[in-house]
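Asks: Just below sit the structures, each encoded as structure tokens.
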Structure 1
Amino acid sequence: MAAPLIEHIGILVPNLEEAIERWTAATGYTFSPIARYRTQRYCDSSDPQPHFHDARISFSQEGPPRIELMEFTGDGTHSAAQAGVHHFGFPGTEDVPGRIAELAAQGIGEDGKSLTEDGRVHLWFTDKKDLDGVRLEYISPFPGPSWPTTAASCGATR
């Protein structure tokens, strides 16, 4: 089996609009309209039980790897304490539970996952302490809870 290529690099930022402006000026890249990854079934170090998670995101049009800018949210994997390079993303992972088991056998733990209503793993993050301060993100090929947003809703209460 060929190793999967990194599809995107996630960067955690304090202000998404300002980050889009900075990254556009610095790279010449064009970024997507702001969207949200919103779910009631996110688990991480802040709460191992499924809970609400609302991440504002924007992807570069250029790539791969594309740049995913994500705004701080919550107290866990996407908090201000996690600023900077957050993860390398691998969407389209056919067997996320199998990948979790393979990495666990190598001593690589988890810190973050999003579950579907029926309990399947939609996305999963490795623990950054196990891979030199960077997470890997494995994303199932089935659709997840992502919505476009508008400027009017960007300031919505999280």
Structure 2
Amino acid sequence: MTELRDIPLTTIDGNETSLADFRDKVVLIVNVASRCGLAPQYEQLEQLQKTYGDRGFAVLGFPSNQFLQELSTEGAIAKYCSTTWGVTFPMFEKVKINGRSTHPLYAELKKTPDSAGKAGRVAWNFEKFLVLPNNEVKRFRPTTVPDDPAIVSAIESALPDRVSR
């Protein structure tokens, strides 16, 4: 079985990395699209990043044009995300999430069933995969908003208690 954290990734600005860089973090992996009707979820994703980022949490955005709703270049995507939604969380290069050329990360993530027990294809933009430090993965479908109590509860239960300052 492929180790999720060893799969090579490329950031939106072309740097090579992997989930190993987020080894001790709780990460929420989301396939995003700038021209999707669900794009306002960027605001909630950024709020999760701001709320939990200092406790070992990170949102990771993976643009995809599989549903024909993403901008054509990484530069345009990065600009849109920062100027429209104030995104500060890590963004990655455009990836294929379904089909023959599926990115290896999504090939692994799609094996995870959702709350109804259904695994397989990503249904639409803004599908969410919560990866815990123990490599457990929880899957949330696109219409489950980022601040849904099920997602927030899963994040909070996986993070260390707030550090007193």
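Asks: Tell me which structure, out of 1, 2, gives -7000 once helix-only ellipticity at 222 nm (-39500 (n - 2.57) for each DSSP H run of 4 or more, over all residues; to 500) is calculated. Walk me through the intermediate numbers first.
Replies: Details: 1: -4000; 2: -7000.
Computed on structure 2.
Asks: Who wins on mean count of other Cβ atoms within 10 Å over residues 8-15 among 1, 2, i.e. which is largest? Provide the component values of the computation, followed by the final result.
Replies: Numbers: 1: 18.2; 2: 14.1.
Greatest value across 1, 2: structure 1.
Asks: So, one more: If distance in nm of label points 7 Å out along Cα→Cβ at positions 16 and 120 comes out at 3.6 when worked out from the coordinates, which of 1, 2 was used?
Replies: Values: 1: 2.6; 2: 3.6.
That value comes from structure 2.
Computed from the coordinates by the stated procedures, all read-outs in this text should not be read as laboratory data. Keep in mind that what you see is a predicted model, and the values were worked out from it rather than measured. Cβ atoms are built from the backbone, for glycine too; each structure is taken alone.
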